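Q: The data blocks that follow each hold one structure.
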Structure P
């Protein structure tokens, strides 16, 4: 196999219905840093790494997740060493949150941003 020209994933674009609301939600509820916001997009920094989330406003009925056998599957997965506290925090913020599940010692849950994008967090 030849060496890859790709160094890392730099960003993922997420469609959102209301850019201002979504940028504020990703900042306030998820605790991520909004580094830039224009009318066309919002740039969200994920902690100290080079990884970014780019929020893109759209009126289309589209999401950052997909379906398999008509079941929603997430595309973006986060990690959190404080899974139980984070789950409770999201519930306290009235975020749509699924119950914590465990699979062979791997705990995770799904939650939804204000535009209905299905996200996952695990530990």
Structure Q
């Protein structure tokens, strides 16, 4: 349904007030979320979000196991990285790519605080 701009990004559309009735129906169907009838949960964006939850939990496990005074500040920065992953569609994809780059550098710094340079 959505149109794309010259870069291939989805363009926002404006809908009338009658759309709120549709949201009311969708709200009543929230019991279907996460199940086999969750049509919105099958999108690549939603699958990525669910995978990120597992990755973040694994990161927190590693942070708690390897935490020391030397890497405490890096651990806090790593734990707050999901705050940078905002937006929808291509905006979220861009923010996720930046966060993953920072994640890798900070994780290396966390694992080897004695040799790592500070990552901004």
Structure R
């Protein structure tokens, strides 16, 4: 049970944080730089994807990396779509397909970073 909580607890907490932040009115009236919103989505969902990948990898250790990465991106995109749908009901928030695309870019960027890390820091066979 401890292992399950250590793997999935951060995913659930982060998803809850995303939900809470999406429930609030838009926190920033003016963006500090162009496309700030999209950059925030990319960062937010890359972190979510990494936490999710870690949990999935710890739960299904025998699955190929590419399948785990694919499942991670699909779940992240699904959560991003549900978040955009949720935002459509929040006053002063809107649902935007471009935000969802940024979520997907964040998930794919995270899986690419994990892939590169695994290739560069591959364990030597000794």
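Just so you know, all these numbers are worked out from the coordinates, no wet-lab data involved. All values derive from a computational prediction rather than experimental measurement.
Q: Taking relative contact order in percent (Cα under 8 Å, 6 or more apart) as the quantity of interest, name the structure among P, Q, R where it is greatest.
A: Once relative contact order in percent (Cα under 8 Å, 6 or more apart) is worked out for each structure, R has the highest.
Q: Still on this structure: A value of -26000 was derived for helix-only ellipticity at 222 nm (-39500 (n - 2.57) for each DSSP H run of 4 or more, over all residues; to 500); which structure in P, Q, R was it taken from?
A: Computed on structure R.
Q: With mean projected area of the Cα convex hull in nm² as the yardstick, tell me which of P, Q, R scores highest.
A: When mean projected area of the Cα convex hull in nm² is calculated for P, Q, R, structure Q comes out on top.
Q: Can you tell which of P, Q, R yields 13.9, 39 when Rg and Dmax of the Cα atoms in Å, for residues 8-55 alone is derived from it?
A: Computing Rg and Dmax of the Cα atoms in Å, for residues 8-55 alone on every structure in P, Q, R gives 13.9, 39 only for Q.
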